[in-house]
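The data blocks that follow each hold one structure.
We did not get these values from a lab; they are worked out from the coordinates using the rules stated. Note that the coordinates shown come from a computational prediction; the quantities given were computed from them, not determined experimentally.
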Structure 1
Amino acid sequence: MPVKNRFAELLPEITEWRRDIHENPEILFETHRTSALVEEKLKAFGCDEVVTGLGRTGVVGLIKGKTNKSGKTIGLRADMDALPILEDTGLDYASKTPGAMHACGHDGHTAMLLGAAKYLAETRNFDGTVAVIFQPAEEGGGGGKEMVDDGMMEQFRIDEVYGMHNWPGKPVGSFAIRPGAFFAAADQFDIYLTGKGGHAAKPNETVDTTVMGAHVVLALQSIVSRNLDPVKQLVVSVTAFETGSLAHNVIPETVHLRGTVRTMDPDVQDMAEARLKEIAEGTAAMLGGRAEVDYRRGYPVMVNSEEQTAFAAEVAASVSGGCDDAPQVMGGEDFAFMLNARPGAYILVGNGDTADVHHPKYNFNDEAIPAGCSWWAEIVEKRMPAA
């Protein structure tokens, strides 16, 4: 079945919701306005139950089908939070909150799931129950984990869960997916180097942490080039180098390095963590200083279930005429926590020729709304066909 006509009719209304959310971005768990908007609309649509406060500011709406012989519940998840980025789009509905913008399209994800919820509440042409899940704090806050930890899957008896993300550079409304490991585990590290500060004219009397830090940054590159099996994936990136001085003539006492490690394999993750600590501590000691490493594991690898991925691809093909094989992505995605709790799948929908996500000029493409909404609705109607 192609894009549903109902979503073509609803496009102006869904677009209006999306642009209102875009204009009023909220970061991490502070999605109070957005959550209230979602709650209000779900109740207006006639959802059978609307629950708030899961994962702090998450919202879940339940929609019952015409029958429930299957006893099955499918979860559909959208993220709601924005990013701490200063918007540079020039849109007439650009962010009204300085330093915050919907630079990843979560405004579009929320609007599309609201559109699907409205349609499903109108038609109820399925056998079972739908849980529409609106999650805060995907961008580094682990809102998905908090909703799972709050017992969401058990409370609503969710059997399977499906997620979606827009994808710049892919034709509008087209889809791509892959089974198995899809998005990477995303870890963070901080390395604190201590030496002996002093006058830059007398480096022999110091233990130079700037030189120490430079050696550590370069040595960390050997984890990928010399410790990793070449057929596996690993990213080690140092993203900040902060010294204890801004003066031209002072060798600082301390240096702080910050960065991220991305992996697709738990064994590679273990190796990278161990080698990062060994290299930082060993390099610092070699140069007369010391290193303290704070390594924190973040989002796990996001793994699509085989059966649900095949089904999601079939639905995508019915909506858009095809579904491409997606490459693995070294970005992190906290939908991984929901897929760890229940079988399911995560799919990409094309956003067209736009700026990339997390860029100040990015904007969600409203032309993708009918395809995204149709995919959500078809997931429900085909997975739980009316009895």
Structure 2
Amino acid sequence: MSVPTVAAFTDTYLPTVNGVTYTVSTWRERWGRRGGRMHVVYPAATDYDPASTEHPVRSIEFPYYEGFHLGLPGVPTAVERDDIDIVHAHTPFLLGLGGARFARREELPLVASYHTPTAEYADYIAEGRLADAVEAVARRYERWYLDRTDAVVVPSEPAREHLEDIGVSAAVEVVPNGVDTDRFRPVETAAFRERHDLGDGLLLGYTGRHGYEKDLGAILDAVDGFRVDGERPTVVFGGDGPARASLMASAEGLDADVRFLGFLDREELPAFYSSLDAFLFPSPVETQGLVALEANACGTPVVGVDSGALAETVDEGETGFHFEPGDTASFREAIRWTLVDREALSETCLDRRDAISVEHAVDRLAAVYRSAMDQY
């Protein structure tokens, strides 16, 4: 059976590094390995040397969220001229609308990925009651857009349940984003620790986008004065984002050793994860939490908030522990239990590498595409 040719539309892509760009770029690469073509249409925001199936389009900067660009609707000539079988929208915004129009015009099935709740951007646009109104409008738009697709792809069961709760009637399929387990695996860490002057003691950390919605300040609250058998762990933040400056200001004066490493090249991430005794993840807005799975693939357990997708992504007592949202004491206790059981947790994480691999994810994606094409 031939591999379908896909036209994917996304509002975030390389060289920006986040869960969506990693997922879309990895799926494109693995789709090519299977003998297919997955064109990716994305906003031309920064310098990047695209491959033949990567197509930058004109964009405008989103005024409320630093580093986020909205691609202007349009279909590149190379995509127009190819024999596209299915359209995959990774955004409900302008490029997603352009992809939907292209699918209707060419009478092609349309699949949409639900990566991030659109309503989460409400706090960037307004405050108080106005933010509630913006959120309500965003949810209605989200539902309107998704209900006009032939299938919706979500990375976790809680994300599927969320769409059911807000009234989405389209077929929703769970397709985990998947981890490149060839890259993310346990590696030697001495050079990484030395390069960043991290010593050889206990190390806790987070890497990813520093967005306000991720509640990263909860990490600072939890580690303030935290000790394990009298030892004060070092806490590291990798990555960058709009909340970084406020996090750095909040870290000053804490009874904690907090380091901000800034942006880490993707080649460094396996060593970053492998260096940690526990990965700390307080974000309540994840649809899967890919960085948690990357940490697990490197043998590092996760302390995650018991909310959103992390309630499922972190397997309690198996790949890490949960804490209650907004409860600092619960967060500290979960860190303590994770450090106590780290060896057993790490073994379980490594045993489950195949189940979270990107190859498994692309198998599921191919099945969704085939089903949508058959039903269409």
Structure 3
Amino acid sequence: MPGFALEPAQLTWCEELRTLAEERLRPLAEKGGSGELNRPLVAALGELGLLERLFTSGALDLCLMRESLARGCTEAETALALQGLGAAPVARAGTDEQRARWMPGVRAGRVVAGFALSEPGAGSDAAALALAAEPEPGGDAGSGAGGGTGSGAGGWRLSGEKCWISNAPYADFYTVFARTTPGAGARGITAFLVPADRPGLTGTALDMLSPHPIGTLAFDGVRVTAADVVGAPDKGFRVAMDTLNLFRPSVGAFAVGMAQAALDATLAHTAGRTAFGGPLKDLQSVSHRVAEMATRTEAARLLVYAAAAAYDRNEPGVPKSSAMAKLFATEAAQFVVDSAVQLHGARALQRGHLLEHLYREVRATRIYEGATEVQRTIIAKELYA
């Protein structure tokens, strides 16, 4: 489909990124601990200008970065994405003071951000979150969007728990989504910029299948003020959804990058591995499976690029196209990586093998930033609107 063909300069940049990931970033990733924040890796992303580009370019560039880095070093891709997810609300909806204080360090890779939306009882249903923002004495109890705490002139106290939070408990600040108006659903949520050293904020790392820094956060009366609000009181759900609509196609790009890495490995293996008197690729069952892997990978890539381009052009229907891209690409990548493992045999199950690593990495993409089932719900809702 020529309408989605990349320009020669974009193709060259993607190859440069892949080489950079393999030669410069993977050695740093290999020195880090599984599930821990790798600050030297984040700093390298800043030094190489990738974090700067992350916050100054559009959705398609974000997808190209995530896909290319994933082919060469999934840890570098994830470090870039988590930094972007945590800081994008500040970059896009924060105050001038918030951006001036935090974004230079984020872009340089010296300051690490986290995105704190999910809770033990509010994962896929983000509007059901319960982290309470109780107004302090002197707060404005006037007309917020949900008829609740309004501007909170005297500040709020955050009490509750967040779970499955990116870069927790290691980040330097978190974009935290809390309920300022009880009973108002999505219309009663406010986004706050919360530095990690605020009294009452603690965190614990989680040991996840994917080797990413993910953890829980506990808020014991953590004080925030109007200066910490990202966007406007009771408008935080819009901030969260704007961020997720940007990043959902790029989750698909991450998946495409992993699928392509698995496909590349499978092509080399099946061409060189001899069985039953010839190379594996000469077995029809093998060649047909590889053809299916390649087709699903390319179809996913085109959906991702189309959704990202639509986002950059501010076209209508972005929630639907983003959901379609995320849904199809992550499901396709699961198929491709699983097929690659099957065609490689037992060697792919060894700890440290590329496909063993990709198999652990790819599974989470069908859950985070909206599970597959949620994407289908979004698509259906948009179709019937």
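Figure out for me which of the structures 1, 2, 3 the number 12.4, 35 belongs to, where Rg and Dmax of the Cα atoms in Å, for residues 308-355 alone was derived from the coordinates. It must be structure 1, since only it matches.
Among candidates 1, 2, 3, the computation of mean projected area of the Cα convex hull in nm², for residues 36-267 alone that gave 12.1 used structure 3.
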